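In the part that follows, the structures are each spelled out as structure tokens.
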Structure 1
Amino acid sequence: MIKSPTLGLRALVSTAALLLGTGAHAAIPIQHWTLPNGAKVYLAETHALPIVDVQADFDAGARRDPAAQSGLAGVTATMVEKGIRSNGNEPAMDENALGEAWADLGANFDVGAGAERTSFTLRTLSQPALLDKAVRLAARQIGEPSFPEDVWKRERERLDAAIKEANTKPATITERTFAQAVYGVHPYGVDTTEATLAQIDVATMRKRYEQLIVPCRAKISIVGAVTRPEAENIARTLLSRLPASASCPDLPAVPEVAPLAAAKEERIPFDSAQAHVLIGQPGYRRADPDHFALNLGNYVLGGGGFVSRLTEQVREKRGLTYSIYSGFSPGLHAGAFRIGFQTRPDQADEAVKVSREVLAKFVADGPTEAELKAAKDNLIGGFPLLLDSNRKLLGNVANIAWYDLPLDYLDTWTARMNAVTVADVKAAFARKLQPERMVTVIVGARQP
């Protein structure tokens with residue numbers, strides 16, 4: 001839960017978009033060092049505004065959840081925000097007291113978990129007194145969560161109700177079926193259900209937290225008006241309430257996503273006005289050198305909105321859907337490639353057929369020179385918008401840290417995009433995609 005900032009901080013954030021909209025952030029050097037406790041720190045120092053944004057990432061995402069307790073990462077992150085225990089003269093604080101404390105500081109603190117990482121994010125003014133108090137309060141939340149039993153009972157009931165509601169929607173069924181078919185037994189494809197939530201208690205959360213949220217595995221990204229010594233103090237303080245460990249053994253390896261052996265089609269009856277369709281397969285890991293070529297190629301195929309081939313062929317020429325897209329989702333493992341759209345149930349088969357034909361032709365032939373130039377113009381022209389605020393820059397720095405990308409990644413991004421050729425795109429797509437071995441999920445279409 002993100003607490004509302006004060007009007008002063010909100011006004012500064014609005015001003016940031018004006019001051020930083022020129023894309024100058026691409027030239028901000030990223031400093032990197034390792035603390036004695038093993039934590040890795042990444043700093044982008046910018047004094048345009050008196051704001052500091054911090055993100056601490058841990059390898060504690062859903063890929064570390066036992067299959068029978070799917071959802072453990074997410075609910076653990078949620079419960080970290082529900083209270084902190086007492087420590088010496090420092091009193092315990094419930095979620096209401098924490099909300100008031102953050103509001104008094106005019107700062108935001110958030111905890112969330114995705115497929116790969118649990119992230120703690122802090123935004124505060126850089127005024128020394130406020131910064132120090134905000135960092136120390138964040139350290140207490142990170143290091144001393146209370147995991148209150150009564151709050152977990154309430155949260156589980158809320159989540160059960162949300163799952164029941166989601167299960168009535170065709171989009172939920174489509175996404176779940178697609179993930180299971182593409183990822184198989186890999187953690188990326190495991191879904192949170194009422195049954196898996198029933199297997200989670202606060203003792204399980206505490207044990208998981210103690211095992212995975214440890215200083216030696218932290219990657220801390222800091223952006224804003226602080227010097228390196230100040231940033232080092234922030235990083236040390238944030239982790240100071242976590243137990244120190246004499247060693248930092250590697251976590252068990254998570255297996256890679258297995259490639260598909262054959263095409264697979266899932267048709268699920270559903271009484272809805274629109275059929276929901278996903279077509280795809282495992283894609284690629286974020287560290288793959290084909291990343292730039294695949295991004296540019298996907299813009300031509302289906303990521304460029306109204307100028308993409310899929311939109312031209314499926315929507316404009318045939319009127320089979322209002323919108324259609326394609327995209328990759330690379331991570332530490334091979335995230336899915338997908339084509340997605342909705343269409344009238346009686347048109348689903350034709351729309352699937354045309355989409356497959358467009359994909360197969362693109363994989364075989366690649367883009368034209370004109371298409372690739374248009375993709376470069378659009379993506380490179382829009383690059384400054386990805387860096388026009390502290391918060392956006394923080395996201396980029398955190399990704400550089402998480403995926404161990406080069407520290408000059410943002411500085412070299414444009415040159416690397418410009419260097420991609422038509423032959424590069426064609427070869428990259430041929431290596432990564434096999435149109436004849438894809439999963440197709442159709443929910444709500446008329447049965448053939």
Structure 2
Amino acid sequence: MLNTNQQPKETQHQQIQRLVLENGITLIVVENPTADIIAGRIFLKNAGSRWEKPELAGLSHLLALTLTKGTEKLVSAEIAEKVESMGASLGADAAADHFALSMKTVAADFPAMFKLVGEIMRTPTFPPSEIELEKHQTIQNIRSQRESPFNVAFEGLRCAMYPNHPYGVSILGKEATVSQITRADLQQYHQTYFRPDNLVISLSGRLSLENGIKIVEEVLGDWSAPTTAYPKLQIPELEVKPCQRAKPQETQQSIVMLGYLGDQIQSKDYAALKLLSTYLGNGLSSRLFVQLREKRGLAYDVSAFYPSRLDRSQFVVYMGTAPENTAVAVEGLGTEVERLSQVNLTEAELQGAKNKLLGQYALGKQTNGEIAQIFGWYESLGLGIEFVRQFQEDIAEVTTEMARTVAQRYLTEPYISLVGPEKSIM
């Protein structure tokens with residue numbers, strides 16, 4: 001049933017509706033009858049590695065790997081058989097700021113598929129054999145990442161920028177922490193965060209709001225929210241303390257990374273930082289590619305990224321270059337970022353970045369899975385489904401002066417991480 005204090009909300013697109021059920025579940029339904037498919041994303045608003053204890057880093061990732069491997073009624077093979085018999089897909093994943101389950105099926109099989117997902121969410125058994133298998137595989141993945149110069153450089157940058165903060169650790173965790181995670185830890189995490197008032201269920205496809213409510217309530221309507229509060233997060237304040245790290249590795253190229261502490265997704269500066277990242281390093285026409293690869297021939301690979309985060313995010317530019325060019329690469333990347341604080345972008349440069357960013361943003365909302373993902377993700381971050389429209393308006397309103405001011409606020413003191421032959425980086 002609907003919470004009496006909540007009513008369905010609609011965006012400018014009338015088929016997108018949001019409401020809160022009586023037990024606290026937030027339900028988003030995007031009616032899209034063009035294909036006989038329904039995709040779903042179920043997000044936990046408070047979950048992910050940001051909520052892990054430091055000594056249990058990697059717990060969210062391990063839970064995602066083992067959640068679908070058994071319930072009180074079904075073993076792993078039976079779950080897989082049910083999914084395959086419907087030609088459906090089912091998965092779970094964890095990130096720093098979220099935990100999510102995903103599903104996709106034809107419309108006729110959606111009630112049965114959602115019933116299976118409900119059982120997985122409510123009564124997972126975390127079989128010990130599956131836990132040990134996934135722990136072993138995760139540790140192997142952690143070790144294999146040490147062989148990738150890019151991953152090693154990023155690990156160094158992340159640790160420098162986020163000391164004592166969950167963002168400073170890979171979602172995989174560390175060997176030492178993963179090896180000591182127990183079944184009891186997984187059960188405790190599940191008991192704490194898997195509760196109806198922590199769920200955002202986002203559905204897109206050939207499904208009406210009424211049928212969506214009916215199916216969700218049939219499966220989860222008797223699931224009551226506990227009265228206990230969530231554990232209080234103890235996350236340290238982030239400070240800008242630039243430093244340089246170098247990790248010798250006998251590789252064919254050096255990896256150069258510069259990181260700047262940006263801001264969170266709720267910040268008024270988020271749109272401008274996204275635009276600046278797009279301008280610098282998104283695609284073959286980007287500033288870094290043209291200036292440092294095409295004109296100066298420095299880069300094998302060069303780009304930029306700025307993840308969307310609940311806490312202050314990292315604005316990163318990086319390059320793969322010949323070892324003898326390492327110092328020049330550091331200078332080149334730094335100069336290009338500094339330029340953003342010193343001169344205004346031209347109107348043509350700014351508009352080009354806007355067109356590229358908004359075009360890619362629109363292309364990322366084409367399939368039912370992508371639609372369910374973006375609306376569910378924004379809702380789980382506390383931004384609401386209106387953020388899809390708000391973000392586009394914020395991008396359109398960024399001026400050249402605003403872009404420069406934001407660059408001056410955040411992009412002045414880089415952390416530097418270098419990986420390559422010792423004589424080139426030390």
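Can you say which of 1, 2 returns 1.00 when FRET efficiency 1/(1 + (r/R0)^6) of positions 90 and 114 (r between Cβ atoms, R0 = 35 Å, to 0.05) is computed?
2
Taking distance in nm of label points 7 Å out along Cα→Cβ at positions 138 and 410 as the criterion, which structure among 1, 2 has the greatest value?
Top value of distance in nm of label points 7 Å out along Cα→Cβ at positions 138 and 410, among 1, 2, belongs to structure 2.
Out of 1, 2, which structure matches 59, 29, 20 when Cα extents along the principal axes in Å, for residues 218-265 alone is calculated?
Traced to structure 2.
When FRET efficiency 1/(1 + (r/R0)^6) of positions 98 and 282 (r between Cβ atoms, R0 = 30 Å, to 0.05) is compared over structures 1, 2, which one is greatest?
That would be structure 2.
Matching task: 0.05 is the computed value of FRET efficiency 1/(1 + (r/R0)^6) of positions 322 and 378 (r between Cβ atoms, R0 = 25 Å, to 0.05). Pick the structure from 1, 2.
It traces back to 2.
For structures 1, 2, which has the highest computed value of mean count of other Cβ atoms within 10 Å over residues 50-57?
Details: 1: 23.8; 2: 18.1.
When mean count of other Cβ atoms within 10 Å over residues 50-57 is calculated for 1, 2, structure 1 comes out on top.
FYI, it's all coordinate maths here, none of it is from the lab. Small disclaimer: the values here were computed from a predicted structure and weren't measured. Cβ atoms are built from the backbone, for glycine too; each structure is taken alone.
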